[in-house]
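Derivation of every value follows stated rules applied to the coordinates shown; laboratory data play no part. Predicted model only: the values in this text are computed from it and were never measured. Cβ atoms are built from the backbone, for glycine too; each structure is taken alone.
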Structure 1
Amino acid sequence: MKIVLCVVVIMLLVGVKLYVDRKNYKKRMRKRLLREWGSPIEDEYSTEKLQAVAEYYRDHEPFIFVDDITWNDLDMNRVYQQMNHTKSAMGQEYLYYLLRCPVTDPKELEERERLISFFRTEEEARYMLQGEFATIGKSGNFSVYGYLDKINLLKRETGIFSIIQFVAFIGGVISCFFVPDMMIMPTAVIAAVNMVTYYKRKAQMEQFYRLFAFVVRMIRFSETVSAMKIKELQTYFDRMKEKQGKFRKFCRGSWLVVGGGRMEGNITDILMDYVRLLTHIDIIKFQSMAREVLRLQKDLMDIYETVGFLDSMIATASYRDMMQEWCVPKMEQADPSQYETRLAVCKACKWLNKGTCRKCGTYVEARAFRSDAHCPLGTNMW
């Protein structure tokens, strides 16, 4: 009875500590968000980190994009670093994509402007979202999109070998209570084999373990924000809500693989590390999660892009508040049929190079969009 009471007291103390830690974490986060809004970013960017944030862009390069030469000539890496007020891995990767891929569609530009203006004026909604973005976290030199895209390369396994090891160890432990003299040694051997094979097998999956931790936090983020009542963002919340329900099986029991989230280092996680080591229970669950990610890859990318886009818009709003002077360009739009005709001429022109006209040095999509523009080769072209 005393032992049970002690266990209950310890569990209560751990629960209280976790609650207090989480509350203090939220307070510190809000102060940090207030301090950083509209202020220069001081993060260091290595070549590896810049390559990681560029993964999504490299795989979604459109017809019109800022080529590497122009990007480097304009020192756009520095501009990106100054703008990167994002709080999530998806946000920092998507912001880079937006800067590399300019758009001219009026509706898209109007929607971006609406969101930027909203986030600049509605502080409470902004801080609520930023706090949730921060729970996802950033990824350093690790590209979340890069590993999402590589999930197909993961060796598909049923996990049968790990299941056999799990059953053998649990069976050995139970047998020790009944025939200890006979089973202690065999169980110790099973434990030793499990430990050796665990490190070998987990090393092959380590980066995907990290990926799944981000995915779980992203799904939890979408669940949390979908419950928020912010009508200006309801379209995006509904989009995430529609997809997130499909990931219940993926998230169920995910703590076996990714632990308890961002509040790491508590006694529960430490004990679970030993359980994983001896039973391979996380590897068994990992195989199940991998199958779900492969099945729901498109839905996962939809959530990724929605999260990344919203975080990018908040970052842009913060960057505007950092600048003393800024403007929103206004262009006289060409007639849609005229625009398409112009663009068709540009696409067939020998001077076109990766969406840029080598004759005038501008993006043909942007030039064709303006009603007052004309082809640098002469008005006989358009």
Structure 2
Amino acid sequence: MKTNITAQVDALWQGQGVDFAACLDVFPVLEQAKTTPQDPVYHGEGDVWTHTQMVVSELLALADFQAASESEQRVLFLAALLHDVAKYRTTVINEQGRISQPGHSKKGALDARIVLWELGLPFAEREAVCSLIAVHQVPFFAFEDNRHGHTPQWLCHSLSWQTNIRLLCALAEADMHGRVCADKSQALDNIALLRELAREEGCEQTPKAFANEHTRLRYFQGHEVYPDFALQMPQGSRVTLMCGLPASGKNTWVAQHAAGVPVLSYDDTRQRLGLKYGANEGLVAHTVLEEAKAHLRAKQDFVWNATHLSAQMRQKNLAACFAYDAHVRMVYVEADKATLLKRNHVRDSSLSNAKLLQMLKHWEMPTKLEAHQLTVLGDAGQLMD
């Protein structure tokens, strides 16, 4: 059954061609694209909005789009419409006049997540859109040397745990056709090769299979292991790493599902130290980290209850867990905007709603590349992934 927002999105393109004026009404942030320049070497068509319209039009003409399910078409349409949404705030013009937008894919995924969350797009479709945007340029260079030294196979496997490669290649193909530049052939060849490699590896539409979750984690951490060779999980703590915005329902989940297990909480630590939110956060983080290490050394199970919003914040704490051979399950909890702000307003906290909303700029969804397990829940406890 369609929600109001899914019906609204479908109406943008299911009539007589795409209604780009209506697209701007639904996503006013795209007005910025009209005045955002691009490097003419790669974008002879001009500004970002011109490019975006060309990409959307090319996408709808693709056989892969026309053969996709209704939900997949909606995801692809939104990904094409929003794929360069962050270019306006990442544009750099150097002394020679060359234009670049470093980091626009990752930041675009974040911007899309916020606007689609505020509009109420269902979680699964929203994150499918954001995962495509985050890696939409990767197929262009999938078979070229990369600075991390990963093989095309490793990259293909990694992508399969982040997004649907079939949809990613369709988006990348539309992105390349929807521009004016001298040579598109190399990028288009790489897209086709990635699609074929994903088929050969059995991960074009589903994640690459691994012998077990520990093998998968070690493989994506860069260790020389084989996907079909089962590694034995070391004996260490079993850590539940909570993730999610403040007031999303993390404490409720912990109370219901982790009774009797030690809980490390930044909020509790602030209260114990007599600090308000934002005051000496370094001391708070250090105190919690030392407590975590004590549990890890003792091989004791515990819950690490924090927002863990950004990949950078998660990485630091996950590294501490993995250094002691811990098994880590991430539990992400989410609530809609109205519920979140209502709860935060009435709870006993020094975090204002304004400060909470400022945290959205760090909102990166956890992925199954980061830990042994990931559970994604709505605030009522329902599975969302």
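Here is how the numbers come out for the structure above:
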{"read-out": "Structure with the greatest value (metric mean count of other Cβ atoms within 10 Å over residues 122-129, set 1, 2)", "value": "2"}
{"read-out": "Label whose coordinates, when mean projected area of the Cα convex hull in nm², for residues 82-177 alone is calculated, return 11.8 (choices 1, 2)", "value": "1"}
{"read-out": "Test item: FRET efficiency 1/(1 + (r/R0)^6) of positions 138 and 282 (r between Cβ atoms, R0 = 25 Å, to 0.05) calculated as 0.10, pick one of 1, 2", "value": "2"}
{"read-out": "Winner on Kirkwood radius over Cα pairs in Å once structures 1, 2 are ranked, highest first", "value": "1"}
{"read-out": "Read-out mean count of other Cβ atoms within 10 Å over residues 234-241, computed value 15.4, structure in 1, 2", "value": "1"}
{"read-out": "Top of 1, 2 by relative contact order in percent (Cα under 8 Å, 6 or more apart), largest first", "value": "1"}
{"read-out": "For -22500 (helix-only ellipticity at 222 nm (-39500 (n - 2.57) for each DSSP H run of 4 or more, over all residues; to 500), calculated) the corresponding structure among 1, 2", "value": "1"}
{"read-out": "Which of 1, 2 leads on distance in nm of label points 7 Å out along Cα→Cβ at positions 194 and 258, largest value", "value": "2"}
{"read-out": "Mean count of other Cβ atoms within 10 Å over residues 274-281 from the coordinates reads 18.0; which among 1, 2", "value": "1"}
